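A short reminder: the numbers here are calculations on the coordinates, not readings from a lab. If you're wondering where the values come from, they're calculated on a predicted model, not measured in any experiment. Cβ atoms are built from the backbone, for glycine too; each structure is taken alone.
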Structure 1
Amino acid sequence: MNPTGLARLLAAAAFGLAVTGAAFAQSVKVGAIYPLSGVAASVGVYAKAAIEVATDIVNNDHPELGDLPLAKGAGLTGLGGAKLEVVFADNQGTPAAGQNQAIRLITEEKVVAINGAYQSGITLTASAAAERYGIPFLTGDSVAANLTERGFKWFFRTTPIASDFARIYMEFLKDMKAKGARIDSIAIVHENTEYGTSVASVVTSTFKANGLNITQNIPYSANATDVQSQVLQLKDKKPDVLIFVSYTADAILYAKTMKSLDYKPPIMIADDAGFSDPSFVAAVGNIVQGVFNRSSWSVGAPGTKTYLVNDMYKKKSGVDLDDTTARIMQGFMVLVDAINRAGSTEPAKIQAALRATDLKPSQLIMGFKGVKFDEKGQNVLASALVIQLQNGVNYVPVWPKDQAAAEPVLVYKGW
């Protein structure tokens, strides 16, 4: 073969490897967009730690984790043992920055897929950028209903969503009514970005359709610095049930303001997010005793895979996994499992592998019924339960009864 022919052959081989994702690639890059600065930075830092633990599970041999995908063996076995490399990007808590970071990860870092971005409003813009470039984007934590209603082909979501939570809250409250609690008047307080507005809307419509009465709907500016007027509105109307849809800084501010104004609702429910953040529990857990929350996460008994994963995370971060960080980790692991099953770094093959996902409960760290995506990219097997902050700073499962570790305590104690 002459030199020119050899050069052409080598070029063709190199091109083929670049397109399909070489089995002998040294590493595979995945992007992770989270708020590493700004008011939600505490969540971003914990999310980063969760993804770093997941990366350790993939890149190193962890046979003790049982059926967890990629725990056994080292590296991406479907790509010849290639190591997983995560490129983190700071969305700074703004939709514009999230979009710009997604574009940078795709065009400069050459990531094969993206995970993120915590706040639904930022996931909205970042995933739209990924859609334009034809790059798979998976969120494990953003719950705004409209994210999977855009007709996107490259967007996937593993977490339960607002309609799931609304149904859970409704059934829980009806059960509490049967036990003697009053639920005649219900107030919902929510931050006014994509997340809060979407969840509040879905909860309101679901409750109305099932005979539950939302008597107060109180939106507030995200990252507010003063919420006395909102708390005074609640104190004046005295709703039987108060539901919060808030991020961390807002949740802490509301807890402190409620104590300073001596306001306690009979039943208080938090929609995860800020109320699950370890920073929230550390700051004000002692003055929100008895708050209900939603979760799909449980540490589990000693020796179980969830217990062992939590132990790995706690050694890195200093705190236990909470529902938010565990959902982030789970979503990331589902994305990486799809890349491995694709046996390729070609976006279309990763997309096809995501669509073919059919993970069983034994393969997850979350208490989902599994992971299987519908045509919109939503995990149809996602599920959740109700937990309550009891005995200091520990959330425990309290509903439904067959999954409870303790009885729900009524009424809300506060401080």
Structure 2
Amino acid sequence: MRFLFSSAQLVGHLDWGGFLATGAELARRGHEVHWASGQEVQALLTSNGITGHVMAETGWRWPLPPPLQADDLASPLRQAQDTAQEFARQRMIRSLDQWFDVELVHTATDALNRIGRAVQPDLLVSEIFVAAAGLSAEVLGVPFAVAGWPAIQSVLPDHAHFVAEIAQERLGVLTRRFGIGGVNWAQEGPPALLSPYLHLTYWSPRWFAGLPLLPQNRLVGGIAPPAQPWKTPWLNQLPMDQPWAFITLGTAFTDDPHFFVAAAHAAAQIGCLPILAVGNDVNSAWSQALRARLPKPSVVVGRVNFSEVLPYAAAAIHHGGAGTTHALVTHAVPQIVVPHAADQARQAEGVARSGVGYRIPPKDVTVPVLVQALQNALPDDSAIRRNARSLQAEFASLGGVPVAADVLEELAGRFTGAG
């Protein structure tokens, strides 16, 4: 069978707890697997045995525009309350613009249509932030699946209804341009891709406990790969008789030195070795200035191999990226999540809801707050650590990536007669 995957051009958007690994598993089984994304990830696709296709535009705006400032608002004479409300409105619109700008999505859909006509896939699979994928699948007449994100019956708060209306107006413009009905989109409520067939997520029922999941969800959990022998030289220099605290903001929203400094000092205060993955060039002026503010000893690196580090981590303080959060769950590492942007709040909510750690807003991050959270999480008999072990077992019981590949094979087979 032929599969066409699509993602934004950031490495993290190929993860979602097992998205890229599922494509690689299908390729390993002998299927024809294609992946449409930006030039930035083509080498990664090739190294996983997948045929990459370059989209000059994926619809995901990158690099990010400068953060919205209060003085960006049109009128400096507004009352303070009006200014705060307008600032919140503009932030929501900017978040929508990040992935659902009409002209960017139109360009991306044209590109994906061309790729699709060449590939002629039996199934198109995308992460949630490639709006073009849901449009293109309908244009091509191909069944569509979402990977990494659940289908939920959501309700927007009153103050956010306006952004749903804007999104529906934009969707109407795009569907009219392409002469389609928008069958792969939620028709009301929050703007989102909504596959009528399958939302494949790498999480578990407990992770979504209490949320109104729709019937097209399939939860496959995940299994941590075996611990790898250390190939990274600095790991051999670390003490094994001191707990490690893994600290990161991923690779996209890393410019928060206050977070790194507070997290490192909190870890050091309770006897942990801080290991900071800062995502930046570790020799940059930014990284050098950060080092000067950290406790000694601390380890500062750009990125880490999770399979090398997480089996030995006692706790993690991080941003709540989906790939990072998922990897920590499958390694049963207690988590303190400080969400900064995009979908990170969703992972933070899952951590708190399932009892495997804490969610702390960035404005509340202080050394004493983090120290208290770490002290609650670290003991081997703590409720958080027990919950982390039981959630790890639940994830593993669902089968992970091999089951995800089975599910996609089954769905594609329904439409090709091969299933």
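Using distance in nm of label points 7 Å out along Cα→Cβ at positions 128 and 320, single out the structure from 1, 2 with the greatest value. Sorting by distance in nm of label points 7 Å out along Cα→Cβ at positions 128 and 320 in descending order puts 1 first.
Quick one: mean count of other Cβ atoms within 10 Å over residues 160-167 came out at 20.6 when computed from one of 1, 2, so which one is it? Label of the source structure: 1.
Using the calculated result 9, 36, 34, 15, 5, 0 for P(r) over Cα pairs in 10 Å bins from 0, in percent, for residues 112-295 alone, pick out the matching structure from 1, 2. Let's see the in-between values first.
Details: 1: 9, 36, 34, 15, 5, 0; 2: 8, 23, 23, 22, 19, 6, 0.
It traces back to 1.
Calculated for structures 1, 2, distance in nm of label points 7 Å out along Cα→Cβ at positions 32 and 272 is largest in 2.
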